[in-house]
Structure I
Amino acid sequence: MKHLFLAIAFLLTGFLSAQKYNLLSKHIDERIETYESVAMQIYNWAEMGYQEVQSSALLKETLEKAGFTIASGVAGIPTAFVAEYGTEGPVLGILGEFDALPGISQKAVPYRESANTRGGHACGHHLFGTASTAAAIAIKSWLEETKTAGIIRFYGTPAEEGGGAKVYMAREGLFDDVDVVLHWHPGASNQVNEAAALANISAKFRFKGISAHAAAAPDRGRSALDAVEAMNYMVNLMREHVPQDARIHYVITDGGKAPNVIPDFAEVYYYSRHPRRDVVKSIFDRIVKTAEGAAQGTETEMSYEIVNGVHELLPNETLERLVHESMAAIGGYSYNDEEREFATQIAKSMNIELNESIAQQVLPYQKSQGAFGSTDVGDVSFVAPTVGFRTATWVPGTPAHSWQAVAAGGTDIGVKGMALAAKTLALSAAKLYKSPRVIEMAKKEFEERRGKDFKYVPLLGNRPPALDYRN
């Protein structure tokens, strides 16, 4: 595809003068204190998936004040929304997430504290939603000042952490008319790589048995917990006979309340993952068979609910190269003395040396090195050409879903990474508005990778949004 990249480089030459770039950057810098306040409010609320009432409302209010038209409660999800500006021209979408994770300490301190709150922003979605909001507002201002035709659309997407709001939004056709979708994610470095994520089907398996006194009348009972344990044992044996790049995880969410009472109800929550959605579907079907066998062997009743199902990510190298060029033009950032001391302590907690240069630079573009996580952005990427990236909102070396990610995300380190993300989104969007040809090239690549006979079918089927999955 070397000729493709040469063509892109030629097209991008002269697209955006330094003055226009400075206009976008200045717009964000002048309002960074406002956006920091928004991000930290969402950080402190730390609302779970589909429960982000305050977080969603704050982002909607911020966008509405900036002149966006708001559609609330889309796709049957109270905290999902779409904010739009413009009436003609290319349609660019920007994704914004804002849900937190359960069981994580929510403290911006460089040492571990027990999780004394319901949840925390260990994946940095308070920064994610805010940076995307900042970028959308900057793009709107740029469209107005440069008199450029274009429609900018912000998607408020709840419950990325296992709730799959984007899947329902894609199922409702909310991305069907979008030319390009842009997104980003907090991380430990500044990079744009070939997109990769695992397809995933998650489900809650529920067993019903018969209660009885565990000592006085054990023969009268049928243990739902026995069924869960039998299922888990069979799945663990099955691990030897699945593809090596498959992943299966589970947690027992209800195993009874007292040892001397045979549980008449038990529940186990499963994730199954693989780089291909057809393979993950076959693995999940085998997991269902273990649940059926466990129920038969323990004389219990089994039912299951698919909570979420997401596609793998579909790469788009045309867009990835464009976004990488944008980020490289902006560059990384440096720590001040206070941030450096904080980052040093965080690095020490992970038994590594602080490598500040990671935050100061933009890493080279790389082909995919494989994937381990999953995201509902995958479904969006099969509906419209989609591109994403990461910025260093965490200390280099920090894994997602850790207390160290929570800590840095609540400091100026997180805010600096958030600002870089907002500027990268805004600059990339401006380039696309000025280059219909690049959009056409991205669409062509999208169709080639997806396949001409592709038909989008959600892995979670026709179920309504799982609004209570965190209860």
Structure II
Amino acid sequence: MDFRSETVAGLAASVRAGERSAVELAEQALARIEALDHKVRAFVSLDPEGALAQALAVDQAREEGRDPGRLAGVPIGVKDLEDAAGLPTGRGSAVLGDPRPAASDSVLVARLKAAGAVVMGKTATPELGWKADTVSPAHGATFNPFDLARSPGGSSGGSAAAVAAGMVPLATGSDGGGSIRIPSAVCGLSGLKPSLGRVPSGGQQPPGWGSLSTKGVIGRRMADVVESLAAVVGPEPTDLHSLPMPDAPWLGSLRQPGVPARVAWSPTLGYAPVDAEVLAVCQGAVRVLEGLGAEVEVVERVFPEDPIGAWLTMTNSYNLRTIGHLRGTEDWERLDQEMAAQAEAAAGLTAAELARAQDQCHLLNLHLVEVFHGARLLVTPTTAAPAPLSGQPGGIDGRPELNWVRFTYPFNLTRSPAATVCAGLTSAGLPVGIQLVGPQHGDAVVIRAAAALEAALGVEPLAAVG
């Protein structure tokens, strides 16, 4: 059994039908992790006994005639920024993690487990999920299964690497600036950042990045992502941004994939340099969209300037709130020093500056509204460059580029639904993602188009590891 050639729906259906057991799937996942993770370093903790106990409970439910759930027996990894009962929540930190096993699950993990998913362990993240390279003070580097010298992106890099290597068919992620879309893109996977509030956060603690971050899952293909999200979307009283159930089930969008009549294609958003090879691959995918019947309009400028300033003002303020109590202590030196320096800079911000950054979310959305007056979907590259070498900046046409992820964070500021699918490979065999962005709460539009484009492209990249 190779999870890379299976679907989430197919795995769960085989367990519900008694053709395979959930224990068999869990044992396969654990064996694959043991065989490969010393190279990839996607997982930071495992719970074999707990996983097998969860799997056995799924099998017993089926044997007793009870519904084992739409995700019956599907092994999953959980990004180490959220709680999974029985496992510590390390947050990628040598200082801020809790070494004690979590007493309960996050809302997302609880809903996945209620649907029959089985937690294998926790996946790696940079400290507090703050950057697009999965390197942390606590666990070092995680590597890209397509090239072990390269980064899997971040901050859900451990989850993406685990799925790309076939250790698990599904893993959770969170996206506050591209942290689902970036690793999905550079690991040849599909990812969706739903509209803020579709997948609830909630729980006893306030969200780490306020109204910027959205939770979700990473899978090999859009069908895997949507099958899983169908089990978790819906209102949650402890989440202030929680949305009601979608008007129509998202799975219906997969059964009727299709692209809108009019699509806007912006190769730079008006400010972002792009690697020539990445751009060529994405332009090929845009031609496929045209072949599917979309009238494509090139929009050279979506935003008047790069909104990185507003995004950094907000995220650095959130991080300062989390780590500020460590200033002046020895533990400050044990933090990721780039993150600490960024947070330190936020200490000099005024309340008015933070308010103006939040105003930018509204103003950026006004520009998007103008785009969506003439199109139902906005398409861009997902990243400006392929996966960089681990611990190194990205590279655009052979030149170092620190900010190789300029295409994702604007849509956290606007709260827009946005997906990525694999558009193709570079000449070096590295995956390239193409991003599809929808209007406010237009998740179904994004899902239908992403599924249609993914099927038409037919790209099924397999990582070298595994």
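Have a look at I, II and say which one yields 1.3 for distance in nm of label points 7 Å out along Cα→Cβ at positions 175 and 407, as calculated. So the calculation was done on II. If FRET efficiency 1/(1 + (r/R0)^6) of positions 151 and 207 (r between Cβ atoms, R0 = 41 Å, to 0.05) comes out at 0.25 when worked out from the coordinates, which of I, II was used? Source structure: I. For helix-only ellipticity at 222 nm (-39500 (n - 2.57) for each DSSP H run of 4 or more, over all residues; to 500), the calculated result is -11000, so let me know which of I, II that is. Only structure II yields this read-out.
Among the shown structures I, II, from which was the value 17 of relative contact order in percent (Cα under 8 Å, 6 or more apart) calculated?
II
Taking mean projected area of the Cα convex hull in nm² as the criterion, the largest value within structures I, II is that of I. Please compute mean count of other Cβ atoms within 10 Å over residues 95-102 for structures I, II and give me the label with the greatest value. Ranking I, II on mean count of other Cβ atoms within 10 Å over residues 95-102, first place is I.
No lab work stands behind these numbers, since they all come straight from the coordinates. Source: prediction; values computed, not measured. Cβ atoms are built from the backbone, for glycine too; each structure is taken alone.
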